[in-house]
Structure P
Amino acid sequence: MAKIQLHNVSLIYSAPLRDPVNRLFEIKKERLQEDLPGEAIQGVAALDHVNLTIPNGRTFVVVGPSGCGKTTLLRVIAGLDKDYSGEISYDGEDVRNIEIKDRYIGMVFQNYALYPNFNNEGNLSFFFKMHNTSDEETRERIRYTSELMGIGFKELLPRRPGTLSGGEKQRVAIARAIVRAPRLLLLDEPLSNLDAKLRVQTRTEIKRLLHRFSITSLYVTHDQVEAIALADQIVVMHQGKIEQVGTYQNLMENPVNVFVAGFLGLPPMNLFSGGFISGNKLVLDDYLIPLPERVFPLVQNNQPVTLGMRQEAVSIFGESTSKNGVQLPAEVESFESDFVHRTQTVHLRSGRWNYSGLCPLDMEFRTGQLVRAQFDPDHFYFFDTNSGLRL
């Protein structure tokens, strides 16, 4: 176990003219250079001044859109990519010049990465053979890990990976990472190849093991349900930068900018861009929305803002229903039923904005139906349109 710290870590991928793929990269750079005269384009910033501290024994889950740098972050921490600037340390020790094999890292990959010519016991013991560990200690470590992996795992050891199901392969891959007692566990979308039922089962097992071993862990996923279930803290990345770190509840209630608000959440926050402040109202095209008094110290007159609200702050009524409060006429585009919570999510359109609201399951809708959406001003969020930062 270790405390992991990244200080001002950046990684720029450049592409020399050596093969067709890199040639395409150079063509893109040339076109960008034409569009941005006078600006030097050196390459693609996979990581851009990343600062992150993972406390000893904690699990951090990294989420973000494809290409934002999640896997690159893992590779840099593991030592697979060394052409970075900045500093990465384990327990205060700079690891730039420490070989990967000496960092005591356990890695779990999306494609399992098991040795097909070994049985599963051989996969678990390979690390110890490479380090000339005694047979007695090797057997004891495998026995101890097998017990912790739960019922049925010992029966997998004599078999080869090719005879296992996807869930069984992932169990072996996790055990192979844990058996070496790693200082740090890195997991790169380990459940994405599993079906829905296996994903839930394996996620539960991973959570149990992480808490049992208290291993410092960094877990990359696209699945927000996985992030919510496994994370002590969630790291939101975008374009090589860390936008915000916190618990899921904190990120939902206090997003620092438009990206975090519009990315995190099931569904994410409704965002109404293109508005501006006029007196004590928000002007959204032809709509005037009265603002709560708490907003006045935060904004200036004529300031361009983006209005945000969670779907829980949007109520839906029939077109002829008269209610007090902020209302917009809306058209129903689609709806999704949640039979567990006896609610339904209704996706609406008002003018150029698409958004969603919640209503009871017994309300009936049809596509194209005209309704009225009522907003709760006490749950408004405001973001500066130019910077994207929350006001």
Structure Q
Amino acid sequence: MTSVDLRTPGELAEAERYTAHNYHPLPVVITEGEGAWVTDVDGRRYLDFLAGYSALNFGHRHPALIAAAHAQLDRITLTSRAFVHDQFADFCRSLAELCGKELVLPMNTGAEAVETAIKVARKWGYRVKSVPDGQAEIIVAADNFHGRTTTIVSFSTDPDARADFGPYTPGFKIVPYGDETALREAITPNTVAVLMEPIQGEAGVLVPPTGYFAAMRALCDEHHVLMIADEIQSGLGRTGRTFAVEHEGVVPDMYVLGKALGGGIVPVSAVAADRDVLGVLKPGEHGSTFGGNPLACAVGREVVRLLATGEFQRRSAELGEHLHARLTALLGHGVVAVRGRGLWAGVDIDPALLTGRQACERLAERGVLAKDTHGSTIRLAPPLVVTADEIDHATAQLTAILGS
């Protein structure tokens, strides 16, 4: 196969010169996007099979989301929470109803929402569960990814995320993901919460054993512990349900949401819980200047409206079966494992053939954008507006690079 030079030297050289090297992007310079497709500065089109790590569940420039943003841009974009604006109540009400919860606390980024959940869980532990001051414990899973703040990386097991950022925040216990016995044994009278991803995205789209989250729910009920589901990547339609925990028929005490909640337009995140949990916060104890701003609420409210129809959840479930069937057919033909749910897949490439990075570079040369993680694993997460034909096209390119 003839290699295509994806580089745009001027743009890439400027980015290399003026930005800190906290990412290692593929050498593609994107200038436009629509639906499941993006276009680079040279006019070449690519099928986007990453979708901004699920931030673009509704595709690039979804008409309803763009219209909501345009309409709000012409009115007001920021007030701060020092005042109330006319988009705030509707957004919080509609999101609370989508989650089946009583209260919502809007923030901006996913990491902010996770930090909010941690603070709320600790305060709930002291005020409601009567845990001794400063002794609250939160149980998390090995190989987790909840963000990159100093507190969050304190309970990461990924050396790249954690090393050289200490001293680390105490108060967390790490257990193997999917191990019910280890979870049970980790709970103490000081445990205030269990915080986990229903599917671990950064770890390679790892799906827990069937029944794990149902067992977690039972353990949390038994020991008066909050169950917190980080649905930042897995939620809002990605796995064929509104929330990935629905696959086990459980409801957490708190949802942590982000990414797709902003429609790929603005950062929007939130935690959702009932009043007996989120009600522990009082004015002045937590906040954000931009959290719940008018533009974010206008876009977020439209995201909730799109999800309320169930259309995107159905598309993810049906097209997800199509995607996984195509990927499973590659087992033994350059692929050693496939995992995931809905329109989300972790694909382990035979390391004797390609690293994950090499696979993504070769896919980009063939007009498909994906992202590697941990050695020879690549992640596929197309927008939920993708078609069966586009899935066939992307998997055909994967087949081609494995045989080239």
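Please treat every number below as a calculation from the coordinates, not as lab data. All values derive from a computational prediction rather than experimental measurement. Cβ atoms are built from the backbone, for glycine too; each structure is taken alone.
Given a value of 15 for relative contact order in percent (Cα under 8 Å, 6 or more apart), calculated from one of P, Q, which structure does it belong to? Derived from the structure labelled P.
Out of P, Q, which one gives 4, 18, 23, 22, 18, 10, 4, 0 for P(r) over Cα pairs in 10 Å bins from 0, in percent as computed from the coordinates? Corresponding structure: P. Each of structures P, Q was scored by Cα Rg over 2.2 N^0.38 Å, for residues 58-161 alone; the highest score is held by Q. Compare distance in nm of label points 7 Å out along Cα→Cβ at positions 154 and 258 across structures P, Q and report the one with the greatest value. Going through P, Q one by one, distance in nm of label points 7 Å out along Cα→Cβ at positions 154 and 258 peaks for structure P.
If you line up P, Q by mean count of other Cβ atoms within 10 Å over residues 194-201, the top spot, with the largest value, goes to Q.
Out of P, Q, choose the structure whose coordinates give helix-only ellipticity at 222 nm (-39500 (n - 2.57) for each DSSP H run of 4 or more, over all residues; to 500) equal to -10500 when calculated. Matching structure: Q.
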